[in-house]
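Some structures are shown below for you to check.
Just so it is clear, none of the values below were taken in a lab; they were calculated from the coordinates. Just so it is clear, the structure is predicted and the values come from calculations on it, not from any experiment. Cβ atoms are built from the backbone, for glycine too; each structure is taken alone.
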Structure I
Amino acid sequence: MDPDRNSREEIRDWITGIYTNPVARAVRTFVTKWFIVDEERGWVIAEFDNIWDDPGNGQVFSFRNYTLMKYAGDYQWCFQEDQYNPQKRMEAGMGWMQARQAVKKNKKEMV
């Protein structure tokens, strides 16, 4: 579980920090499985599959994430929180890194 982020700046700082990691930068596809909009509260709750880029061999690496976002008005969010299984995220990330390294090694051997 990630800590709560209660302002636009906290959300921006959090996401910017995550994407300094090259493995995290390779997670660029977020497939929405379902979502609920609570208009009265201004909340959106959703389930996403976070999917890594193809490591070069066609394998798919992903993990499930649940997100709560709170709307601040004027096209801005004021809160965002993620819930996911850290073990599954780590396993998927490690699998992606190993597959990527194997692809790079195979390419070097072919040259």
Structure II
Amino acid sequence: MTSEENFYKWDEDTLILNVLGTPSSKRDVIGKIRANQLKISVKAAPDNGKATDYMIKFLAKTFGVKRSAIQLVYGKTNINKQFRIKAPGKLIEGIEPYGDLTYSKNK
């Protein structure tokens, strides 16, 4: 794993994802890797954690899971966040699959 890939790791079938969140964006988008975080921008405003709640919905769609499969570890009202995503059905570019499991790739 290179330093650019330190934005994620696997805990068995659970993806642990370090995120640099950007609220109030023009659109919802998975951005570039910044140090050990993946930049994710969402349209929602940062109002008492509402942007984080919206980001969970966006991540659920992106990774092909229900919202209940995503746990926020830290960062409810901060731009630095960590999520645990249980058994993602899809992966984004830059995240290698866990073990022998097969995933569909988001582009």
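For Kirkwood radius over Cα pairs in Å, the calculated result is 13.7, so let me know which of I, II that is.
Answer by label: II.
One of I, II was used to compute helix-only ellipticity at 222 nm (-39500 (n - 2.57) for each DSSP H run of 4 or more, over all residues; to 500), and the answer was -11500. Which one was it? Here the read-out was taken from I. Here the criterion is distance in nm of label points 7 Å out along Cα→Cβ at positions 49 and 97, and among I, II the highest value is seen for II.
When Kirkwood radius over Cα pairs in Å, for residues 17-56 alone is calculated for each of structures I, II, structure I gives the greatest result.
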